[in-house]
1. Match the computed value 0 of helix-only ellipticity at 222 nm (-39500 (n - 2.57) for each DSSP H run of 4 or more, over all residues; to 500) to one of the structures P, Q, and report its label.
2. With distance in nm of label points 7 Å out along Cα→Cβ at positions 20 and 116 as the yardstick, tell me which of P, Q scores highest.
3. From P, Q, which structure was mean projected area of the Cα convex hull in nm² = 9.8 calculated on?
Structure P
Amino acid sequence: MKRIIKITEKDITKLVKKVMKEQQSPNYMFFSNLEQIRRQADLLLQLDPNTVDEILMAGHDWADDHITVAKENMDQVFDFMMNETKTSNYPEDNLSEGEKKTGTKLCARGKAAAKAKFKVYPSAYANGYAVQVCKGSMPGLDGKKHCSGSYC
């Protein structure tokens, strides 16, 4: 069954102006992609955490790995932009001793576990796994889960 959507000329004009304004910047795709990431993250955060846990535990832990890698990539872009603009209004810049920093290096336990588990290292999946080992959500080579390195 087809849905009929009524749109006025005013709505079309508004959309065209919005698209034209977005494309005036040579980097409009950067901002468009960033907006899409925000929209999708907001929608994912609205899901029931118990349902998401069940899905991830049912053999779809690859999704957690992808989120981990995406976060690492966002950390790198964020740090770069903050350094380039020399401004930051984020409390992460004023970390006290012992607090987690963004863009931290992988712990030795995580690297060793990832190298043992994956044929190709480094890779996105291996790094995601290594981060989980460093955070203590996955066991290391010793079979125990505990936080290591700067992830604690």
Structure Q
Amino acid sequence: MASEGTGVLYALWNGGSVDKGAERVFFAKSTDAGVTWSRKQDISSASQGIAHAFPAITVAAAGDVRISWMDARNTPMWNAYYRRSRDGGKTWSAESDISSFVPGSSYITQQGFSFPFGDYYEMAVDDQGTTQVVMGQGLNYDSPGAIWYTRGK
């Protein structure tokens, strides 16, 4: 959840419609400090049935909402995606794949990364309006992990 500080709240979450089924990532907005909420929006262009997880959201200024999540549209590999809305979630930019290939890690390929063990995922916007994204990753709980970072407008 993120706030503009004016009573406008934005929520991003993942959820499914069947037990143990693939989850999607949804967005909703409240303009009255959470008393009422807009209808949820499915914000991913991935096909139905594709697993989604680990949503992150931040607000830069009034109506400037930035979101990111991971999904497995390149099954069995996962990637992280990013979108931005400049009008409070009415419209969204095209999706950007913010994943990157890094040689030397056995679970990362040109197509993405293995199931995102670690999944610690955060976003913020700095004083220059740049989105900062950081996540912890690893092959599994027994393997060495790493911190992955990206930034952009």
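1. Q
2. P
3. Q
Coordinate-derived values only; no laboratory data. Fair warning: this is a prediction, and the values are worked out from it, not measured in the lab. Cβ atoms are built from the backbone, for glycine too; each structure is taken alone.
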